[in-house]
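Listed after this line are the structures, all set down as structure tokens.
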Structure I
Amino acid sequence: MEKSKILVVYYSRGGNTRATGNEIAKKLDAEIEEIKDYSNRKGLIGFLKCGSESFRGKKPAIHPIEKNPGEYDIVLIGTPTWAGRMASPVLTYIDNNRMHFAKAAFWCNAASANNQKVIDQLENKSEKKAIASMILTDKLEPGEKEKKIDKFINEIKTNL
């Protein structure tokens, strides 16, 4: 059986979503791409700008992507949670590329609450029902993050 081509795409402001994306890509032997935008998102002003953009559904300009998502069997998209929504650069990526997703899986990193609405938003904007989804919070007990990632990966493998 031919190995599935998997692309892990993420945006990360503080590094949590990047770390998760790298771990997932390594465990799935997948290619990886970071969404980068042109905005300064550092400090309190940057933090407030992030929440405002996501709340308003703004789609900031992002750097050109290197990998064509249409060349992959599945695209995994990760986002931090900003103001209860996906990060605005992820919205731009999805808007620009959703027509190329064969299958999709989503995860979000959040400071606290269970953010199923972020997963729902990712599905709605991408026009794809996730074959797997995962919500990670800062409140997870030691070892729980790894268990959730392993479960997410197993769901992906099962549904490819």
Structure II
Amino acid sequence: MPSTRTDPGGDLAVRPGPGVPQGLVLPAADLVERFSRSSGPGGQGVNTTDSRAELRFDVIRSAGLRTLTEEQRDRAVSGLTGRMVGDEVIIVASEHRSQRQNRVAARERLAVLLREALTPPPPARRRTKPSRGAQQRRLTAKKQRGLTKSGRGRVRGE
């Protein structure tokens, strides 16, 4: 279930969802991609190809987030603070062998992060109290249980 338009190098389209009913498009100018050699075990191509993709997104200065309301921008910034380094969110993808697949994976991760950050918090729980009938049934059951247990005592002869 991809949440982005997967054309590396172009604009990043985030699907509509809770918090972003119209969806969101991040211009390609807001995204900075860097490539390097992927670490870990691999075949002959691992030492020669720059397949690791690093995607940087400046949350504060993004032109794409300016289309959102002030409340949505604040929610996005507060939701991404744990992932931010300075003002940027940095996503690294190196699980695929090809650079293109890693670029697509990094973009999809960014789109998922943005959708999660823009999702509004659930409404506060409204406390309810048990109905009068439920309270009565509970007390009746407790009394019955107590009578049952009191009948298990030692039998005394007269």
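Compute mean count of other Cβ atoms within 10 Å over residues 30-37 for each of I, II and report the one that scores greatest.
When mean count of other Cβ atoms within 10 Å over residues 30-37 is calculated for I, II, structure I comes out on top.
Given a value of -12500 for helix-only ellipticity at 222 nm (-39500 (n - 2.57) for each DSSP H run of 4 or more, over all residues; to 500), point me to the structure among I, II it was derived from. Mind dumping the intermediate values first?
Working: I: -12500; II: -10500.
Answer by label: I.
Of structures I, II, which gives -0.62, -1.21 when log10 I(q)/I(0) by the Debye sum over Cα atoms at q = 0.12, 0.20 Å⁻¹ is computed from the coordinates? Could the numbers behind the result be given before it?
Details: I: -0.46, -1.36; II: -0.62, -1.21.
Working through the options, I get structure II.
Using FRET efficiency 1/(1 + (r/R0)^6) of positions 94 and 150 (r between Cβ atoms, R0 = 30 Å, to 0.05) as the calculated read-out, with 0.00 as its value, let me know the right label among I, II.
Numbers: I: 0.70; II: 0.00.
Source structure: II.
Here, each number is a calculation from the coordinates, and none is a lab measurement. Predicted, not measured: the structure shown is a model, and the values here were computed from it. Cβ atoms are built from the backbone, for glycine too; each structure is taken alone.
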